[in-house]
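Read through the structures below before going on.
Read the figures in this text as sums done on the coordinates, not as results from a lab. Computed from a predicted structure; not experimentally measured. Cβ atoms are built from the backbone, for glycine too; each structure is taken alone.
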Structure 1
Amino acid sequence: MSRSYDMQVEITGPNPSRKEAVKRAAELVWPFESWPPYDDKLLAYGEGQLCGGESEEEFVERLTRAIWTANGKFCPVEVRATYLDDLPHETYNPDEDQYDEFLSAANKSAKPQEDHDNG
């Protein structure tokens, strides 16, 4: 069973000569996109699926190992995982009473206004 996620990654202090390799390695693990330019960081996000029962922790381990390998040394990696299949949400079902209120308000605003300046 697959689960939908938004993953955001922040890589601090990557080896300057290996930034492109680090990006490619991360993109092989997850469909990251939009790497805005920063001097000492790489930031990206992407939506995708965790499959085969992989946990968030296992994904983070797989991603950081790919990043560290491409970087050639340790660099701090922060991953923010947002589970998209069960986000908090509100459900609204306006009823006929609300429709009647809507019609009443619409009728009031459609009537011509009386001239109150008859003096």
Structure 2
Amino acid sequence: MPGMFAEGYGLLVTKLQTITGLRVFDDPRTLNPPCALVEAPSIVMHTNVEAEMEYRVVIIAQGTGDKRVLTTLLDLADLIRAAKIGLTSARPTTISYGGLDYAAYELTINTKVVP
């Protein structure tokens, strides 16, 4: 049985996977842009039984960051916003996985978990 932190991570991945039009990965080795990658969370304990988990979710598109790529990234970020799952910020960036550079948006999602 997974612990509280693993369960919280799995719950966010599952919620993101229910968003129509969004491909979600939790392992960068399996990326297939355009998609979202859920990275390891930061955790703040409020009590021994309540935690806030902050996730970096990276929306990734193929291309050099032209207008078409920007539109794709913004549309995918908006799908997550519309799901109302704790999106608090978004910023454009470029990321590298497997020796390839991708245009991306780094989203911050905050959730609370209790066992």
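Here the criterion is mean count of other Cβ atoms within 10 Å over residues 52-59, and among 1, 2 the highest value is seen for 2. To which of 1, 2 does the computed value 2.3 (distance in nm of label points 7 Å out along Cα→Cβ at positions 20 and 36) belong? Source structure for this number: 1. Computed over structures 1, 2, relative contact order in percent (Cα under 8 Å, 6 or more apart) reaches its largest value in 1.
When helix-only ellipticity at 222 nm (-39500 (n - 2.57) for each DSSP H run of 4 or more, over all residues; to 500) is computed across structures 1, 2, the figure -11500 traces back to 1. State the single structure among 1, 2 that was used to calculate FRET efficiency 1/(1 + (r/R0)^6) of positions 68 and 92 (r between Cβ atoms, R0 = 35 Å, to 0.05), giving 0.15. Attributed to the structure labelled 1. When Rg and Dmax of the Cα atoms in Å is computed for each of 1, 2, the one that comes out at 14.4, 46 is 2.
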